[in-house]
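Given below, in the form of structure tokens, are the structures.
We did not get these values from a lab; they are worked out from the coordinates using the rules stated. Since we're looking at a predicted model, the values are computed, not measured. Cβ atoms are built from the backbone, for glycine too; each structure is taken alone.
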Structure 1
Amino acid sequence: MSDYSKDLKVKIFGITTGKSICILNKIDAKDFGLFTGDRVELYNKRSKKRAVGVIDITANELKSGQIGLFEDIAATLSAKEKDLIDTKVTKSLKSLDFIKKKMDGKKLTNEEVVEIVKDITDDRLTDVEASAFIAAIYMKGLDLDETVYMTKALINNGNKISFDVTPVVDKHSVGGVNGRATMVIIPIIASAGLYMPKTSSRSITSSAGTADAMEVLAPVDLDFNKIKEITKKVGGVIAWGGAVDLAPADDKIIKLEHPLSLDPEGQVIASVLAKKASVGSKYVVIDLPVGPQVKIKDQKTALRMAEKFVHVGKEIGMEVDAVITDGTEPSGLAFGPALEAKYALEILEGKRFDNLAQKSCECAGAVLELAKKVKVGKGYEAARVILESGKALAKMKEIIKAQGGKIFSSEDIKLAKYKKEIFAKENGVIQEFNIKLLTKAARLAGAPADKTAGILLSKTVGEKIGRNELLLTIYAENKQKLEVATEFIEQNCPVTFKKIIIQTIRD
């Protein structure tokens, strides 16, 4: 490619797309020899900032000599109207050859993975090209070496938080179930004298992410300094990871994975461990729920992933324990940010002790054992003592206050204005709840965008229920969403009753 370049004057378009899009007049595009979807390298002569843009072409919106910037790339360049942008065609990208190599099923070297991740971070790859890479690793997989390369590349192409306190620990669930165990675990761990700077996600496909639920109680858009300050002061924090740009390439990959619900195993491992390493965690417990309706369907897959998590963690200087947990039933009874936050506080307040509370104590105990705070085999007991003593509740109130929150009691959490009670249509013993159906119904009711929306079950697996007895309650912010969620539940019963006759054979 030629190094030909010229200065173009900025015109900002007030449009946010989540992509680095810039617009050229068709005369300038022809001058550069560019077509729609090609890339240009941009340098703002005033701010000294650089970016790579994907171009669109117009005949009417811009004059020749101008460059139109959407808000996303304008922010990257710190651009203002009429700034001069030195514009030139990008050189051929080596990473495209490496992506094709992976599509052919060949193993990538460390240098090749680094080049791909760097180009994703710098927006040098278009969505189509980056998606081709994701599809390649989904179909061909990443072996252990490639997973280590990917993890290190994600860490090195993002921001990092370093703490002058120890030990820094973390816990992460691969996901698929409801329930905010993290909101119970962190105050237990912080009460034990460990430091847990939790950067959590917002929901993509579930009824609530940890950040969504915590935001019901306190702000979660915290910057680096605030995360460090709160962690050092009270021992724990629950922040939204997207606010601190820890592994930007990973965030971009996740957005591209979402439309097809792709979760390549190697990428999941690299993604999780990179985020943990970026906040300085040295001891990490990975929760791998297993069940027919969650991400990990069988024990064999869980064991394989557990071994990889431990191996990759060791390669990046981290001690990892991977725990395989039961994902066959709901974790607690709540689906939706406010409902799940309320439920977690009720556990901390001593109002409930169920499978979510038990899981929280078991996972917290695993963290305590891994960090050598207690002897192996004594973690669960130690965690439960802290929970039942009220120390974890007091610590959670400290965390909420430190993050600028105002809600300290489960009774102060407001739920949606409209609700619909669903009653059992037959007598029986509950054998199974369909987590996928309950999650979809909660989302139809408005969760997680409407934080007060969701579903609250009234029974657990194994409990008896009588005909016309309350099964669940749907909460929604408006009548239309309530009707849609109700209709879905009535047409797709999310509960299976235990049967004595398993199978009938007839002639």
Structure 2
Amino acid sequence: MNSSKKNRLLSNTLINNLGTVAQVVIALVLTPFLVTTLGDVKYGIWTIAAGLSGYMSLLDFGIASAVTRFVSKHHENSDIKKINSTISSALALFVVISTLLVTISPIIAKGVVHFVEIDPKLLPIIATLIIVISFDMAIFILGGVLRGALAGFQRYDIATYIYMTSALFKAIAFVTVLKLDYGLVGMGFSSLATNLLSAFLFFVLLKKLYPFISIGPSHISKTTTKSIYTYGKYTFVGMISNQIIYYSDTFIVAYFLGAAAVTYYTIPWSLSEYSKQLFLAVSRAFVPVFSSHEAGDRPEEIKTLYLDGTRYMLIFSNLFCIGFLCLGGDFISIWLGPEYREKCQWLIYIFFSIQLFSAPQLISYSMLQGLSMHKTYSRASMVLAVANLICSLVLVQQYGLIGVAMGAAIPQFIFYVFFVPIHANKIMGVSSLRYISTTFIKVAVPSAALAACCTYVSLQIQPESFLVLIPLAAICATIYLLLCYVFSLSTKEREKIKSMIGKQEITN
């Protein structure tokens, strides 16, 4: 990969993470307020509604990812006509889908009301909230085309600024409506207003940055629509499996253990999910680059990007996964109170163990998506999702919350440790020995040192405030990153970093 493309990939990765970090920080600050104000039961209801919105997002059908793929490819070939056809055709599909969602929203609301056993006084509130969320997700789905187009142009900076603005707007709106005692329904309308604002900003900035974009019925193409569907259907299968894995557990907990138990499950799960969003912010930046390499017929650059990307992801993801495995209990105790640590500690161990194995494979999936070779992965992930669901349903009845978490962990361990790397390596023509030696082995020493440092902090120092925990965690992270510099990077990469630091010093 040439220098300019490497710089663009690095820039996109950093920008993606800036936006995700901002959203995570806002969520971390907001969560204690929501839990305290709503209480365990109502916060559990909000979590159930959020899980339902996750299922509604499946109506994306993988179309947004297809827009990213094809806009990136056509932009590489400077084919404006096909870019306009891709965006217009995708929007036409989404208008139909969003209309359908809004139309059936009362039926969905009725089904959820009968599913959740809860105080009858709350049932009308839940029904109204579900209908509002249906409208919210309809707007979110429509905006997915615009988000996908900007990603295809590799303008992650614009998307990041919009995400940051939206997250801040939503947080302020949540606090305001709860202070005014508008409750869960007020939160639903706040989320709807946020997605309306985001979609408007995406549209205005996309048109401003790329004046050649023209959206209208005349650009809708049957051939383009078919191509979008063909690509998107396999992404859609992957999306279904992802939603089953990450959201079905919420409904299982609600059904077997009650709405309050959802809160205890969601707290450690949300920390794991925030970390995953950071990892996805890195991996998503690779998708259009893989597509661009394919369009330019550069197979060796694809292989190098695959191996280097996996190693970089390991460096990044291990920092968070090992950190939370060792210090997650301390974090929850300070964040929400010692009583939540007692209920969530083992769930932290399970969730972040899953992330430890799954995060590096996000690069594999980005590669498969970028090359439009994700068919087998998507089908296998559906098998994973079904296994997850069955295991959770069986284990929850005997082991409660831990059983649900283990039901997710066991199938995912098999999937991410064995199937994904073997499948991706076969496609890339990379031997397992080369893959392991150039990725996992490279980060083994720094990772072991990080685990030792964080364990010492948790057991010996036992931090009781963020003023103590954060500096100590920063020291552990610094030691880890220095060791990664020595053990995990090539000589060329170290020289590149030295050069960048030198340029920065000269500039200052």
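For Rg/Rh (Cα atoms, Kirkwood Rh), which of the structures 1, 2 scores highest?
Numbers: 1: 1.02; 2: 0.95.
Biggest value here belongs to 1.
Output the label of whichever structure in 1, 2 has the greatest value of mean count of other Cβ atoms within 10 Å over residues 340-347.
Working: 1: 27.5; 2: 18.4.
Structure 1 gives the largest value of mean count of other Cβ atoms within 10 Å over residues 340-347 among 1, 2.
Suppose FRET efficiency 1/(1 + (r/R0)^6) of positions 28 and 460 (r between Cβ atoms, R0 = 30 Å, to 0.05) works out to 0.00; of 1, 2, which structure was it derived from? Don't skip to the end; give the middle numbers.
Values: 1: 0.00; 2: 0.70.
For FRET efficiency 1/(1 + (r/R0)^6) of positions 28 and 460 (r between Cβ atoms, R0 = 30 Å, to 0.05), the value 0.00 is produced by structure 1.
I have 0.6 for distance in nm of label points 7 Å out along Cα→Cβ at positions 444 and 492, calculated from one of the structures 1, 2. Which structure is it?
Working: 1: 0.6; 2: 2.4.
Derived from 1, not from the others.
Taking -12000 as the value of helix-only ellipticity at 222 nm (-39500 (n - 2.57) for each DSSP H run of 4 or more, over all residues; to 500) derived from one of the structures shown (1, 2), identify that structure.
Values: 1: -12000; 2: -30000.
Label of the originating structure: 1.
When distance in nm of label points 7 Å out along Cα→Cβ at positions 84 and 220 is calculated for each of the structures 1, 2, which structure yields the highest value?
1
Given structures 1, 2, which gives the highest value for distance in nm of label points 7 Å out along Cα→Cβ at positions 132 and 420? Kindly include the intermediate steps, with their values, before the conclusion.
On the way: 1: 4.7; 2: 3.6.
Across 1, 2, distance in nm of label points 7 Å out along Cα→Cβ at positions 132 and 420 peaks for 1.
Identify the structure, out of 1, 2, from whose coordinates relative contact order in percent (Cα under 8 Å, 6 or more apart) was calculated to give 19. Please list the in-between numbers first.
On the way: 1: 14; 2: 19.
Among 1, 2, the structure yielding 19 for relative contact order in percent (Cα under 8 Å, 6 or more apart) is 2.
Using the calculated result 3.3 for distance in nm of label points 7 Å out along Cα→Cβ at positions 412 and 484, pick out the matching structure from 1, 2.
1
Taking mean count of other Cβ atoms within 10 Å over residues 44-51 from the coordinates of each of 1, 2, which one would give 15.1?
On the way: 1: 15.1; 2: 22.6.
Matching structure: 1.
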